[in-house]
Structure P
Amino acid sequence: MKCPYCQTDFHGNPVTLPLDSDTEGAWGAVKHICPACLRIVIELVCVQQFSGAGKGEHFTNPKKRFLAYPRAAARPAPPPEVPKEFADDFVEASLVLADSPKASAALSRRCLQHLLRERAGVKHSDLAKEIAQVISGHMLPSHLAEAIDAIRIIGNFAAHPIKSTGSGEIVPVEPGEAEWTLDVLEGLFDFFFVQPELLKQRHAALNAKLGASGKPPLK
């Protein structure tokens, strides 16, 4: 399994504790210790029958199996280049996605609006108009501009204007809307933060090579 803390793949020494049974089957808890970061990971499993308790997984072909602790996000955390003010909203939106797509979409819309204001330099307005500014101003590559416009289209801002005027409000969402908004944020994070940092590192590496060969650095 992959450790939800440090993302290391490992095959640990699980400890199984049968809990109880209901109409779905027999439920139990499985504890793992990540050998890399030494933190506890607990799964809940539902099986036909447990064959015992203690070290190892004393069951086969679980009907259900999901992470109970720590609470896992629906997708990986943003890259380290993404500032905390944006990453925190993204992580929280990912965490609540399965439980409340409405809450997830509200957090993502708020993050999107903050990102467009701080990085795309749009004039402060409502979210729909700020998206229009980005598109008409050609501030982003065409694929990202189209992806942002899809947020407005999928979210049906005309029918739910509060999504635009109060981007952080929890209101009904369309199927796939919350997931798509997270997808768009990942693309914007790459454009605004990851790629510029990679280019900066490559620029520094090239200048180091030029300097080593006695040539002037690039500006």
Structure Q
Amino acid sequence: MEIYKLSDEISDAAASNFVITDIRQGVKNPNRVNIFINDKYAFSLDISQIVDCKLKVGLKISEEELVEYKKASEFGKLYQRALEWVLVRPRSEKELYDYLYKKIYEKKIDKNYINTVIDRLKNKKYVDDAKFARYYVENRFVKKGISRKRLKMELMKKGISKEIIDEVVDARDDEEEILKIIAKKRTKYDNDKLIQYLCRQGFSYQLAQSLVTRETD
């Protein structure tokens, strides 16, 4: 399938004479600009792309240039979606890759754009695995309690490196986390079941037994 096939609205007769006849600000997205070729909509670019490409009304472009501008249009849309997504909250690089891969599959866009988008967002510090890991650890079960072992497993699934995981997780205090859980579960479980529950959450048996006995006696 040709992803960047020229629009059927642009006649074959005009294919050798492409002229930008209008440039209009987008209605749904004011940060994007619609480009019209021979009085027909052809593609859209974000404002920075318009400046970089030096596009203006009256400019003549070749068929090859038109194809490249259409590719730039698809990249710009994908980058904007990715930027908006990572600004909602910190994301890991793997999370972003998975998100972009899904978008690529849905829109049938060149998959080579994925790494380009990720690299650009990393260079602009919008994607940073260390920053994401710290955010995740600080916000995961703040009130309920969670073990370091479970945190490490979850971060591994997010694609975070072992070095980053060890740095951000090892400083966390399992005793403090166990006490949060005991406070929440002490009326629901007897000592034995509470210890078993804590072990299932990734805490060591010795520490769980010691704290449950101390806090419930």
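Just so you know, all these numbers are worked out from the coordinates, no wet-lab data involved. All values reported here derive from a predicted model rather than from experimental measurement. Cβ atoms are built from the backbone, for glycine too; each structure is taken alone.
With FRET efficiency 1/(1 + (r/R0)^6) of positions 47 and 63 (r between Cβ atoms, R0 = 30 Å, to 0.05) derived from the coordinates and found to be 0.75, which of P, Q does the value describe?
Structure Q accounts for this read-out.
When you work out mean count of other Cβ atoms within 10 Å over residues 23-30 for each of the structures P, Q, which one comes out largest?
P
Once distance in nm of label points 7 Å out along Cα→Cβ at positions 87 and 151 is calculated for all of P, Q, which comes out largest?
Sorting by distance in nm of label points 7 Å out along Cα→Cβ at positions 87 and 151 in descending order puts Q first.
Between P, Q, which one scores greatest on Rg/Rh (Cα atoms, Kirkwood Rh)?
Q
With helix-only ellipticity at 222 nm (-39500 (n - 2.57) for each DSSP H run of 4 or more, over all residues; to 500) derived from the coordinates and found to be -17500, which of P, Q does the value describe?
Q
Of the structures labelled P, Q, one was used to calculate distance in nm of label points 7 Å out along Cα→Cβ at positions 79 and 199, giving 5.5. Name it.
Answer for the origin of the read-out: Q.
Assign the value 8.1, calculated as distance in nm of label points 7 Å out along Cα→Cβ at positions 39 and 175, to the correct structure from P, Q.
Considering all the candidates, the number was obtained from Q.
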